[in-house]
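These notes open a run of structures that come right after.
None of the figures in this text is laboratory data; all of them are computed from the coordinates on show. None of these values were measured; they are calculated from a predicted model. Cβ atoms are built from the backbone, for glycine too; each structure is taken alone.
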Structure I
Amino acid sequence: MPEPRIQAIEFAKQNYDRFLEELKAFIAIPSISTDAEQLPDIRNAANHLVKSLIDLGFEKAEVYETKGKPVVIAEKRCLKPDALTVLIYGHYDVQPVDPLDQWKSDPFKAEVRDEYLYARGCSDMKGQIWAALKAVESIQTVDKLSVNIKCIFEGEEEIGSPHLDEWIAEHTDLLSCDVVLNPDTGMLGKDIPTITYGLRGLCYFEIKLFGPQHDLHSGLFGGIIHNPANSICELIAGMHDKDGRVTLSGFYDQVIPLSDEDREQFKRLPLGDDFYREQTGVAQLWGEKGYTSAERVGARPTLDVNGIYSGFIGEGSKTIIPAWSMAKISMRLVPNQNPVEIRESFKKYINEHIPEGIRWEFKEHSSNPASLSDRNSPAVKALVKAQESVWGISPVFKREGGSVPIVLTLQKYLGVDSVLTGFGLPDDNVHAPNERLHLPTWQRGIETLIHFFYNL
């Protein structure tokens, strides 16, 4: 008789077709969180998850109201009194589908073409949720779970999870656990198992500069009025030096230098300059001197203009000095940088460099610190061993250039780290038309998570 682990993997292989059809049914619910008209579908998706969890044998599966979209909370306990508790995080909301005319098939009627499933949410992240749940099903069908499972599935991730922090702060008793499994990152390639252990933080600001009371004729007043459009360009241009370093005072004071081990891990990543040129379509890369492109994206802080506006931008010409200008500016932070200190440094820079006669306003849209997980924690080691069992090679460790705020939220309120994985690929077109999921990788992902739960 084969050991239960092998039986569970065999069960998954024999039931992949059913798993896929169930995933298609989940995807068919257009749970677009940014569209108020889709609120009934948000609730349908939440209720669909509850029913699926109950069918899987979870003792508890309920929809909880927040001040925004609902969350789904579930729990399944094993018989071992000293068992670890794993909290599975996911989001059931998806991005809008615009522009619809660029889709080759209906975004909510999942279609298999070649080795890919095409549909909105198949990769980000309904397919990842389903991989985790089907791993649990595969184990419990042939064996008894040796870990407790809890779930939290939210419906606002694609709009920034504006109500989740407050809800979690008030319901920590429901979510207490030993480790979080978050399959919302991904792999670097079909044959490159990946573990994300670092996430950059974010500060997002908006500045607005005011000059004259209204737009002025540039012939009558040019040369005597400090132009707010010129001023904002001058301010932004001074935020970097010739070596690509940010010039805000104290910006790098708390940045932890990369260790030799960190740099060796970056060398293992298949993220050379050619990769970034191909992904972006640019002829020449740019960035902070002294670092590789992968290091700049994953482990160095940055400052970027996300949008800029002033004056007349319509077709043709209109000779004016605009009354105001504005820019949206974001900074990606690395571990140890304090968002409050960065905000004050940014405001100090503006105060020191703003021209006389120009008034300015400041707005903070969001801020959260970076996070760094322990690559040697028992849970990470369990995932490493799981990926080695399925792919036959050791995974690469990656620092993600973006932010996953839920990781910090759960660290803050539950005191636990997240194991970040996922089985999406860089070319899955997430947030774009023709989003897709590579099915052989997804299937191997289910097997990986079966191993992961057993390894824990």
Structure II
Amino acid sequence: MDDLTLFFTPATELRERFRRRELSPVEVVEAVLARLEQLNPVLNAFLATTPELALEAARVAERAYAGDGDPGLLAGIPISIKDNHALAGVRWTGGSLLHTDRIADNDSLFVERVKRAGGAIIGKTNLPEGGWKGASTNRLGEPTRNPWNLSRTPGGSSSGAAAAVASGIGPLAQGGDGAGSIRIPAGFCGLFGMKASYGAIAYPGTATTQMAHAGPLTRTVRDGALLLAAAAGKDVRDRLSFDSGIDYLAACEGGITGLRVAWSPDLGYAAVDPEVAEITARAVRRLEELGAHVDEVNPGLPDPLDILDGLWEPSQASGHQDDLDAVRDQLDPGRVAIIERGLTMRATDVIHALQRRDEYHNAMQQFMSSYDLLVTPQLPVTAFPVELDYPPEIAGRAMTYLGWTAFTYPFNLTGQPAATVPCGFSADGLPIALQFVGRWRDDATILRAAAAYEEAFPWAERRPSVS
């Protein structure tokens, strides 16, 4: 196997080849670390690298595969961690100038589970400050760049995670999604990215707004399922977490004959670029070829952006209610505006937003009761210029910093599972994707549908120009 093929080999295949002793975990990790060193100056996907940690995990995995025990789901497989998660002994910036010298004392829960499964952590990936936007710039240095076109953004906030996987720097990456931050970069970088049901992956510290999810960014659906299997489950530190009971890898089997699919090209309110609209509409009809029943629908629900703002802005502000004036000059100016708005909100405003979220959730569940899956475009545009925080307009309509992500944030509010499924490319070679949204806690149907779509219409063989 040549190096380039190796870099784009799925994690599930690596695992089997490690088991058969056809590949060495140590040699694979060494090769991926060399690729990281080669490409990171171009992509700026990593804020810190951890070669010693990765190689030690690879050596442990190699011994495990040579023995009779269970090596662990991720044993020896290269994986990156987003830099808003703590990795003990490693710099932990959260994408902010305020934390350039912070060293984590402990591992985050997600990292604990990756280590327990034997994953070889190669480094910490770049993100915008505090994960506040769906683009890739921060004040730490150069932005992360999209491997398909270096002048474009990979999206955010899991910017470096998506750029790394898309360019072959490891098959697995951990992302986080508070309003689309896994699905946006997956869509812009041609990846599978999944926000599992809220609470399916315990994520301490997120219960206040109940919007943030941790999850996988991968090139294939089954790689995403593999990482879900290693990371999912309840923990006492997250009082809203639960055990799903899903065998995530087995859930990828079975096909979608008879599945009831609602196709909504704009959710009734979103502006969509005409080329994206055409490609996604054509792509969704492929589900009918696979045996699903597809209805074009308008869910009849209003745009919940104001509900999101009512929770997102005070959440961003909460960490700076006592020090904004002292640290303002070190913060991203765009985020300062969000914080300032959040600081003007009253507790009753937040409670009202929470009440309206419950109403929106209930209305969405009523709509979903008639369908197994809701499908939308994942994003209304292809990747925009890297220096921008968001596209200034879409289809002639002016945009805001989160308003352009009209297909992602509704399902952070409801907590439903949702995934990015690549479905084509624009005329200038940029990825375009569908979004598959499941019913409440029905992650298995998303995996089954996405895996069936991928098998019939594969996307992972196409590689970005940077590779």
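Looking across I, II, the calculation of distance in nm of label points 7 Å out along Cα→Cβ at positions 31 and 351 that yields 4.6 traces back to I. Structures I, II were compared on mean count of other Cβ atoms within 10 Å over residues 111-118, and the highest value belongs to II.
When P(r) over Cα pairs in 10 Å bins from 0, in percent, for residues 15-214 alone is computed for each of I, II, which one produces 10, 37, 37, 14, 2? Working through the options, I get structure II.
Taking relative contact order in percent (Cα under 8 Å, 6 or more apart) as the criterion, the largest value within structures I, II is that of I.
Taking percent of Cα pairs over 40 Å apart as the quantity of interest, name the structure among I, II where it is greatest. Answer by largest value of percent of Cα pairs over 40 Å apart: I. One of I, II was used to compute percent of Cα pairs over 26 Å apart, for residues 135-366 alone, and the result was 50. Which label is that? Only structure II yields this read-out.
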